[in-house]
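Asks: Take a look at the structures listed below.
What follows is calculated from the coordinates using simple rules that are stated; it is not laboratory data. Bear in mind that the values here come from a model prediction, so they are computed numbers and not experimental data. Cβ atoms are built from the backbone, for glycine too; each structure is taken alone.
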Structure I
Amino acid sequence: MTAVTEAARPSEPGTVGTRQRRLGGAEFLNQFLDVGSFRSWDRPVPAPPGADSAYLADLARARERSGADESVLTGEGTLDGQPVAVLASEFAFLGGSIGRSAAKRIVAAIEEAGRRRLPLVVAPASGGTRMQEGTLAFLQMVRITEALTAYKRLGLPYLAYLRHPTTGGVFASWGSLGHVTVAEPDGLVGFLGPKVYAGLTGQAFPEGIQRSEHLFAHGTVDAVLDPRGFRNLAAEVVGILAGRGSWMDAGRSPGQAASSGDASAWDSVLRTRNAGRPGLAELLDNGFGRLVRLHGTGRGAASASTAVVLAELEGRPVVVVGQDRAAQRAGSVLDAAGLAQARRGMRLAEELGLPLVTVVDTPGAELSARAEESAIAGGIADCIAGMLGLTVPSVAVLLGEGTGGGALALAAARRTVAAENAWLAPLPPEGASIIVHGDTSLAAELSERQRIGARALLEDGAVDEVVGEGGGFIKRLAEAASRQIAAQL
């Protein structure tokens, strides 16, 4: 009798056809962690209560075939010298399926990681619930999720590497709760295993629907990387977060005040629309240290309009949620998916206890029937409410254009800094002129009367600091954000 799980096994242990060799759980841990650093937390596993002779025979064959005593391996080690807790599936043990003993081991590892305040890295490869144990095994996904929720409340990072295959209850619980989630190349990752789907519905999934690369395209995972690539990314994340106790030179003097002299608000509007003006990419590259860029909402949507980045700001980890004006001008409108990505970044900052830096630079949210149908106004409201509900420090950086509700979605921070030509308005000045005067002819005049420019916003108390746009202003803008965060700590 063979184990029945929610997904099919690869054709041979560690392989998928002839494409590439897949690592077992122990092999993965040996390659992922620093050499010789792994220390197991696993204890002997008793026989499942009520197991019949056929199931006991299955377990004995699984132990012999896999060399493991259960479908998960747990422990601790170091990653580029930083201590981490690890949990990896052993797919050769009954398809990596999760029964009560495996779940107990997973929960114990999560709790131990929390007690030791270690980052937790998991690498599932599982068909899901162990069918031989039925509903009691199925319910363990709730128990595992409960333990993970408590772990994440401690402000500790949780990274998931979805190996081939990850399906069923594992994908619908601990496989989908990572702060950062990466999938193995060409991996089968999905809710219902393809064999079960075909048997129940009488038809096959369309080709590629449950492949890692397709999930990346739809914003479900942050990246598709081989084990070495995931190791590098995880080391970068853990390395950035290791600096959460430091803050460098928080007492520096403020950046320059606006230096544009007699420049009008309309001049600023035109300057921020210049294609050559520095945007989010330049701010990230020149104002921050190490960066790990996340992708999508984690829930099936992605938008190039908005970036979520784990970053170093003067030696301290922060979460950056930024609007990419260049991408928006190129056709990636600020849509409901972009706003959902922003909310993901806000949750990430709150869960990890990190300061949030938002970057406002948008010609405005999407205006279309699709936008109305996707409740874009509600998405904006959710972002504003999300920012107001944060318990961590927050600072909004007004970098350039600040049009309408799309800009307001990221502007509700506790502190605000602005580039001297940045502006914030309920509509583009041309739109405001149409409402007030019936045409666009008085846009320039109205932009002054509405006091949309950075200097007016500073005078009116809507901005805490304005940074002049001389040479190196991007770096000074980041320093101003750092200063405003430090003032909240």
Structure II
Amino acid sequence: MASSRKSNSSSISGKVENVLREQVARGNRLVVALSGGVDSVVLLDLLAALSAQAQFALSAVHVNHGISANAGKWSKFCRDLCRLKGIPLKIVRLKISREPGVSLEAAARDARYRIFGKLKGDYVVLAQHLDDQAETLLLQLLRGAGVKGLGAMPVIRDPAPGITDATARRVPRILRPMLDVSRREIEDYARENALPWITDESNDDVSFDRNFLRHEFFPLLETRFPSYRTTFLRASRHMAEASDLLDELAAADSKKCIVSGKLQIEGLRELSFPRARNVLRYTLAQQGAILPSTAKLEEILRQLLSARLGSKLHIVFGNAEIRCFRGTIHVRNTNPFPDMEWRLAWHGEKQLVIGDLGGILKFTPRKGLGINLQKLTENPVTIRVRQGGERLRLDSSRPRRSLKNLLREASLPPWERETLPLMFSGEHLVWVAGIGVDCAFQAAAGEPGLMVEWKTGRRSGT
């Protein structure tokens, strides 16, 4: 990828160009997170200059948090700037709701990333830079973070594990091409190119931890350690490497602890406590759970290691919960179970994404297999959950049996039985996920059939 501007390898444009050359392919769709501040305005300008020759599609997204009285003016600024450059812009307005113990800054950040995960594109490009990296490292250190937290921000980050499984679509990756660029370089570039930008008045409020470091602490640190930014960056990369090695160890140890894709208590007991803790942390992260504190994680592990085979251990933390069933550890999100009256109509779609049940139903026509399509559609087809009393006859040579007993024999954990999708034709139970098709609705040889597959998201019960 050649820059359309003259630059050497040490310039800001050269640094960004080098990152894009390594990460971005022709035809990729890049979405700039545009706040209107100098960092994101410079990033937009750089990418606009590179997009035509590098042949990637460029658009922008502006998140209006509604916190500042000037938020509307910032949205208008971003709209006018993108219109001038001919860059498509999406404006998203949010209403931030804070949970107890969560700062306004953290709540706004989490809301932004949820928006980023819903965008259509290959990358969401953020303007975070070398100074942001230093601030993040020190804040994490002050919070007592482990090596993963001290690894600070990577140039590229994949979406949280499990997201694509639950939504059946690709989630854009996070790309930060300016992590080697200082705030001073960014501001110099903006002035040299006469770029306009807006200033968020909250950036001067030193009651925010990050602003305190930026305005009070780092200027003093720089007088004694002028190269602290690059030193901190080097330290954070060492931590990121250590974190990767711990993940590799956890992945190797997990092979001894996992049966049929699920973590087993007995396997954890064979590991030393630090390695068992590392496996548990890794597993929770893989499931997309918000990781608990070190003390909470150790408490959870101790409860798991001391649990008996028939234990009904149930631990809730953050956005997730842990349950045990027959020595197997299940991690799921804490969304409430659907009401027994819940139902969803099927009108011939190839798939149904069912967020309430944490998975996807896929429908594949197959002659002579699965459900007799003609019989199925003689009455309205609905997807429901158990209400109790349902019965199913899987084999014409055997009697009809209660669904309760069939589920118990299938060794499904009790909580999973409440979120299994059941397919009805009118009031006739036709199919149950993981159990099968009622013999009265089974497709015979040569008849149009329908195979139904239920795939759960990785956080909904793995």
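Asks: So if we calculate distance in nm of label points 7 Å out along Cα→Cβ at positions 183 and 271 for every structure here (I, II), which label has the highest result?
Replies: When distance in nm of label points 7 Å out along Cα→Cβ at positions 183 and 271 is computed for each of I, II, structure I gives the biggest number.
Asks: Taking 84, 52, 41 as the value of Cα extents along the principal axes in Å derived from one of the structures shown (I, II), identify that structure.
Replies: II
Asks: For structures I, II, which has the highest computed value of FRET efficiency 1/(1 + (r/R0)^6) of positions 263 and 295 (r between Cβ atoms, R0 = 41 Å, to 0.05)?
Replies: Across I, II, FRET efficiency 1/(1 + (r/R0)^6) of positions 263 and 295 (r between Cβ atoms, R0 = 41 Å, to 0.05) peaks for II.
Asks: Suppose mean count of other Cβ atoms within 10 Å over residues 71-78 works out to 17.2; of I, II, which structure was it derived from?
Replies: The value was obtained from structure II.
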